[in-house]
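Peer 1: For reference, the structures are reproduced in the following blocks.
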Structure I
Amino acid sequence: MSEQISSRKDILSHVQVPGTLSLDCSVLKKGIDNYHVDIHLSDYFVTTGQGVLEGIVKKAVAGSRSLISSSDDINNFREAYKDMMTTTLHRVKTNLKPEYIQILQFGVTKFVLKEIRGQLEGVVQQMEETLAQQQYAGSRNLLPTQEKFAQLRRNYDAFLYRSNRAAFQLLQREENSLRELRKQLLGGNVSELMNVMFSPMLAAGSPQDITMLVECYGLWPKGGGGFSDTNLLLEKRLGDLLPELEIGPLKADVKLDSSQSEVYDTLHGLFSSQNILGPSENQVELVSEKFCWLEHPGNVRLLFDETVHKKFLRSVKESDGLKAHWRFKSDVKKLLKAVADLRKKVFSDIEFREALAAYLLRGNWSTQDQEIIELPQACAYVAGNDSKKILSKVDQSKVGASALIKRLDELEGKVSRQIKEESEEKFLQLLTDLCRYRLHLKYYRFAHRLLNRIRVITEHQEIQLAKAGGCLYELLGFDDNQESENSEPEIFHHAIIKADVRGSTKVIEALVKKDLNPASYFSLRFFNPINELLAMYGASKVFIEGDAIILAIYEKNNEPEQWYAVARACGIARDILDIVHSKNAHSKQTGLPALEIGIGISYLDEKPLFLFDEDRPIMISSAIGDADRLSSCSWKLRESFKGNMFGVEVLEVADGEMQKGEKGQNHIRYNVNGVLLNRGGFNKLTSEIPLKKLKLKSGGRSETMFVGKFPDVRNKDRELVIREGKVALWKDEKVVEIESDQVFYEIMPNSKLASQVLELARAKK
């Protein structure tokens with residue numbers, strides 16, 4: 001504190017309030033369940049972690065005092081965490097924003113908490129199975145196994161806390177070397193978020209877990225269960241004592257219906273804390289927590305520590321003289337007298353003694369001790385509360401019982417000395433711990449809100465589905481990240497081509513009448529020849545129906561030099577028309593029915609989404625529906641455009657026509673052996689290749705044509721001719737030619753007219 005403190009007002013002005021914690025989860029895409037954020041942690045971190053965490057749980061259940069010992073597995077786990085977080089932090093320079101990482105890093109916490117609980121449940125299940133087998137077989141080991149199982153159930157919460165705490169401490173060691181890197185790359189409240197991630201309270205199954213309370217905070221009245229009453233009393237007394245300082249009530253006095261409450265409580269943290277904090281309202285996307293001065297532990301010493309005040313007094317005496325010194329001393333005396341009264345009003349003598357007893361037992365209590373006497377009873381015994389009654393319940397025949405009682409008797413003497421010699425100091429310690437407990441309660445709620453909004457996925461199918469959908473966030477190690485970048489390029493944009501066969505039912509009927517095979521007819525004249533085109537244009541099959549095929553051409557992040565999705569889509573569509581024309585000529589000679597198709601091409605400058613049927617991807621893209629509409633042909637237009645020299649026409653439906661607005665469409669199309677390209681696709685095409693614009697007369701009409709050249713996958717140049725047609729009007733069941741700014745784009749087949757356009761373009765060079 002650089003400023004001079006010379007009055008009660010000055011002391012109060014230096015009281016600190018922790019800054020608001022806030023993380024906006026809306027910055028991240030929702031995962032495959034449309035609620036959680038899907039996170040995939042490094043496979044190496046997960047596999048090494050599973051082995052290490054299993055070992056920690058087994059040691060906890062076995063009663064080992066130390067759950068972590070130096071080993072290759074431990075070292076590998078620590079290195080895997082450090083590698084994963086270092087790589088992730090550096091990705092802030094490329095594809096991860098700081099606010100992303102601040103949320104995603106909680107995936108590590110959720111993995112640890114879920115894995116350890118799962119390992120502990122596995123131990124329970126295994127012991128239940130052993131019990132069942134021994135009961136069935138009448139084994140002589142049945143009684144010892146029953147005792148072990150009862151011990152496991154009794155100490156379940158303690159085992160859970162000790163295991164989680166050990167795992168957190170293991171990872172926290174690596175945070176020492178990551179601290180500067182975090183600060184450099186993330187900025188903001190990094191250190192506080194680390195405190196939230198690895199809070200000792202978060203390691204417990206409940207904020208009232210007795211083992212956690214004794215080890216990390218304090219033993220509140222009624223064996224820890226009386227915190228709420230104690231806190232309310234403290235809020236009231238401090239509010240009266242320090243009216244200048246606002247105390248935000250810890251417990252929210254509100255009633256929430258199901259629509260207002262948090263949606264998920266995966267780890268039951270919000271549920272277990274609501275007795276203390278009240279119901280948890282659904283914060284939807286912005287997860288935040290506000291604090292008051294009573295949630296800053298350092299304020300206790302500032303306000304009530306005589307040693308600190310003496311330093312202030314000496315400074316005032318030296319700088320401002322005796323008069324100011326005595327005036328300030330009067331203020332200090334009032335604060336010290338108030339805190340002395342506060343102790344008596346907040347804690348009874350018995351409660352205070354039990355709290356001191358808990359401090360003495362901290363770090364000096366084992367699972368074996370717990371089997372002799374329960375921890376709350378041990379605290380009561382050391383405090384001198386019903387000692388004889390408690391002692392009478394102790395089974396003195398148990399191994400270590402007499403030694404434990406002797407140790408507790410020695411500690412009872414220490415409590416008495418502390419009451420006599422250090423009462424004020426110990427109360428300040430207890431009050432400081434109470435403030436820290438309040439702070440960590442809000443950390444606990446904040447963390448569980450975040451944990452309920454993320455999902456750590458390990459199943460291959462779910463990872464594949466989320467990745468394909470572009471909604472997977474991966475925290476990978478260096479080697480994992482390199483492998484991912486090299487082997488799994490990301491789709492940025494895509495074009496869809498739909499070729500729709502018309503009148504397939506009639507074709508099949510005609511073939512059946514002639515006792516011919518429809519399957520081979522369609523395979524040889526349509527599907528097989530198209531398959532041969534795929535590699536040439538870099539296309540993939542999306543879907544095949546009996547009378548249609550849907551293809552896709554992707555543009556991927558690792559090959560921008562191959563971003564010719566629309567040009568190549570136009571090329572393969574034109575070749576499909578050539579195939580159909582050629583096969584129809586052969587069918588005519590052999591007396592077989594002809595095929596009629598319509599092709600639509602739609603481009604989207606975004607990645608498609610994918611579902612999976614086992615390992616088979618199923619694309620979801622609005623471009624599929626758009627291409628379907630572009631490939632369609634209205635039966636009403638067939639007669640109007642019979643003998644038309646072009647394969648495609650588009651008409652706007654006039655107001656009042658029945659078709660107006662049907663399925664959201666305001667246009668009808670004629671597409672007979674033609675290719676129709678959407679406007680977005682044409683715009684993309686102009687960025688892919690240079691296009692030469694030409695005007696020509698055809699059939700008494702003025703037509704606008706574009707000519708361009710593009711490379712296929714084998715780098716062979718191919719030419720395109722695109723017609724820019726004018727949208728006409730459909731009114732009173734007739735085609736009406738109108739002046740319109742609306743246009744459409746037809747990809748011309750290899751025809752006499754297309755050849756003439758190409759010749760004209762070459763001549764104008």
Structure II
Amino acid sequence: MNVSPKVLLVTPPFTQLNTPYPAMMYLKGFLNTKGVDSVQVDLSLEVILEIFSSRGLHELFQQVAAREIRLSGNARRIFALQEEYERTIDAVMAFLQGRNRTLAYSICESYFLPRASRFEQEEDTEWAFGVMGLEDKARYLSTLYLEDLSDFLQETVDEHFGFSRYAEYLGRSASSFDELNAELAKPLTFTDHYLIRLLAARMKVYRPEMVAITVPFPGKLYSALRCGEWIKANYPEVTVAMGGGFANTELRSLTDVRFFHFTDYLLLDDGELPLVRLLEHVTGQIGDSDLVRTFCLRDGKVEFLNDESAVIIPQKEVGVPDYSGLLLDRYVSVIEIVNPMHKLWSDGRWNKLTLAHGCYWGKCSFCDGSLDYIRRYEPNEVKTLVDRMEQVMAQTGEGGFHFVDEAAPPALLKELALEILRRRLMVVWWGNVRFERAYTRDLCRLLKASGCIAVSGGVEVASDRVLGLINKGVTLEQLTRSANHFTGTGIMVHAYLMYGFPTETTQETVDSLEVVRQLFELGYIHSGFWHRFAMTAHSPVGLCPERFGTRVTELPFGGFARNDVAFEDLQGGDHDELGDGLSRSLYNYMRGVGFDLPLQKWFDCKIPATTIPPRFVAHMAEEQEPVEKLHSRRLCWLGGRVELGPESVKKGKYSIVLLLHTNNRELAIKMRGDWAHFIHESLMQVGVDAVNPYLLEDFSRNYEILFNDDFLPFWYSKEMQAIRDIIEKEEDSSEKSDSPKKPSDLLSRPILSALENYAPKTE
């Protein structure tokens with residue numbers, strides 16, 4: 001670029017409290033590669049920090065007093081305790097930011113925090129406090145304390161407020177812009193005043209020539225438009241652009257000119273190329289016909305400009321996410337107990353990275369496969385990925401990574417894990433996967449060794465018929481086995497569950513619940529969430545509803561947002577009454593209780609009895625893979641040092657003790673002397689640092705040449721079993737337990753792992 005304007009990248013309220021939303025770090029990293037002067041601000045965090053402070057709460061209580069609002073009983077109690085809230089808020093926020101950690105002792109005492117209605121939940125979760133540390137318990141109680149204040153704020157001065165979203169209902173499937181426009185015409189809310197105050201300060205200091213605002217969710221749309229409105233009114237010379245996930249999914253059919261009272265441009269899909277073209281346009285280097293995937297006003301009409309000849313920017317050139325300018329030490333870690341995945345999501349600082357652009361499957365019928373971030377699959381090179389991990393760690397000081405892919409490719413994960421181990425990186429990571437057969441027990445052990453702590457993926461519906469309609473590309477058996485492999489190696493599994501897919505009967509939903517019950521009881525999954533199926537306009541179901549036995553019933557398009565589509569299921573069951581029962585059952589299963597109760601107990605309506613046999617899931621998980629199918633797999637030793645120990649000769653038989661040193665114990669295996677020497681020499685060739693892959697086929701051939709004997713008896717010998725499966729004893733004991741396995745119950749130990757198909761392949 002010849003000329004580069006200053007760019008301000010804005011994340012409006014609200015998203016997660018504990019970590020920054022990644023969109024702007026990605027864009028800033030990319031702009032760095034182009035020499036563009038940019039700065040970013042996370043107003044989502046900064047507004048929260050301003051309101052939830054002693055000064056902010058004092059202003060809140062003053063406004064409530066001045067308005068003489070009629071208060072509910074709960075709000076009256078909070079208002080009566082205002083001095084206690086103002087006294088404690090700064091200390092509690094510091095504790096939740098990882099400072100002032102000794103405050104946990106006081107927080108856990110019943111006298112310290114002022115308490116309102118949210119604390120009524122405490123008794124329901126008292127069961128968890130025995131396995132929670134002091135700080136976890138204190139964070140949980142502090143979360144209830146903040147939620148009380150949020151309820152008060154919402155009831156008294158700002159009905160739109162929510163910690164992770166703001167005025168979400170205004171943006172969700174808003175076919176017409178009328179309601180949103182009317183709301184924006186009203187005076188600024190309590191929250192808006194803080195938002196605009198902070199935005200004005202940044203504009204004054206930085207003086208940008210362009211402001212780019214991300215709108216990833218409906219719960220950010222209102223705030224984003226408030227920001228755009230204020231900038232255009234006070235800095236008319238500044239170009240305002242918006243983009244993000246909400247625009248990609250909801251605004252692809254935009255025709256309402258009123259939207260452009262709040263922004264100059266709306267960019268779709270990946271922001272890198274549209275943004276750099278826009279920067280070139282506003283500096284006079286290119287015309288508007290050269291813009292890429294961009295909405296704007298021309299001659300009073302909304303037009304979509306897209307230079308289809310533009311070359312997509314490859315992943316290796318998008319740069320390293322840049323966290324500079326963010327208040328990294330001031331993000332707030334709250335905690336949720338009941339759902340372990342939600343706890344993981346809201347607790348801790350997570351660096352966000354993408355392993356591959358797009359979804360390597362991209363065929364699910366409920367998913368909009370036309371979206372660029374789904375349709376265009378492009379994996380990053382492993383070396384590039386780990387280089388970026390190291391650079392981000394150096395910048396943030398954090399070694400936790402959340403890979404935000406729709407579904408991480410298993411072949412890429414395998415290579416990533418090996419590279420992490422080669423570089424001796426101390427990281428923990430989690431992300432989304434497809435529960436497919438590629439996730440063998442050995443691969444899961446490798447991922448665990450590299451730092452994987454959790455995965456989430458779509459089980460969707462536990463019915464092979466409906467999975468076929470969804471075009472999930474996996475069977476229930478594959479789902480079960482891969483989930484078992486993850487949990488069996490100590491990796492937490494979260495399952496996305498769906499009910500009400502077109503033609504799905506009530507019987508199938510009940511049977512799905514029984515499968516889910518068995519999965520939880522056996523410890524194959526630890527966390528889950530039931531989603532009611534929603535038809536989207538550009539998914540295969542939305543585009544061809546008749547193929548799926550449905551009829552679209554939505555009203556005519558109002559010119560603004562279009563994604564969720566109203567429909568009638570002409571063949572399936574009535575699922576309106578099932579949602580509460582599904583949620584109740586899941587709540588209890590995550591707590592490890594209620595497995596012995598009939599499914600009918602969870603529902604207020606009558607449901608049919610399940611047709612699923614009692615050991616259905618256990619039978620599916622049983623497997624014995626012949627060694628012949630493993631020959632193309634690479635051997636990888638994830639253990640520690642291997643030594644040859646004492647030798648002995650007894651009754652003319654020469655034996656050696658093979659010593660395996662793991663982190664938590666020494667394993668001594670007495671075996672034939674020639675076997676010990678062979679194994680010792682072989683293990684030296686199969687570490688993660690090995691330059692050349694050593695396949696099981698090589699291991700087998702070398703054995704048969706050296707010993708002139710069949711390989712299989714050796715491979716299945718008790719000595720080799722002990723080496724391959726050091727973890728096995730722990731797995732056996734957990735499976736025999738009456739209680740389901742939890743992540744904390746499972747220990748992962750180094751093994752000799754046969755990894756599937758060492759050669760990377762296109763997924």
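Each value in this text was obtained by applying a stated rule to the coordinates, not by laboratory testing. Because the structure is predicted, anything quoted here is derived from the model rather than measured. Cβ atoms are built from the backbone, for glycine too; each structure is taken alone.
Peer 1: Comparing structures I, II by mean count of other Cβ atoms within 10 Å over residues 24-31, which one has the largest value? Intermediate values should be presented prior to the final figure.
Peer 2: On the way: I: 15.5; II: 25.1.
Largest one: structure II.
Peer 1: Something else now. Taking -16500 as the value of helix-only ellipticity at 222 nm (-39500 (n - 2.57) for each DSSP H run of 4 or more, over all residues; to 500) derived from one of the structures shown (I, II), identify that structure.
Peer 2: Going through each structure in turn, the value belongs to I.
Peer 1: If FRET efficiency 1/(1 + (r/R0)^6) of positions 456 and 536 (r between Cβ atoms, R0 = 35 Å, to 0.05) is calculated from each of I, II, which structure is the one that comes out at 0.95? Walk me through the numbers on the way to the answer.
Peer 2: Working: I: 0.25; II: 0.95.
The correct label is II.
Peer 1: Rg and Dmax of the Cα atoms in Å, for residues 368-695 alone computed as 37.3, 116: which structure among I, II? List each step's numbers first, then the result.
Peer 2: Working: I: 37.3, 116; II: 24.5, 91.
This value belongs to structure I.
Peer 1: Quick one: distance in nm of label points 7 Å out along Cα→Cβ at positions 136 and 648 came out at 4.4 when computed from one of I, II, so which one is it? Show your work: numbers first, answer last.
Peer 2: Details: I: 7.0; II: 4.4.
That value comes from structure II.
Peer 1: While we're here: Give the label, chosen from I, II, of the structure having the highest value of distance in nm of label points 7 Å out along Cα→Cβ at positions 544 and 680. Walk me through the intermediate numbers first.
Peer 2: Values: I: 2.8; II: 6.4.
Ranking I, II on distance in nm of label points 7 Å out along Cα→Cβ at positions 544 and 680, first place is II.
Peer 1: Something else: Computing Kirkwood radius over Cα pairs in Å gives 32.8 for which of I, II?
Peer 2: Details: I: 32.8; II: 28.7.
The structure behind it is I.
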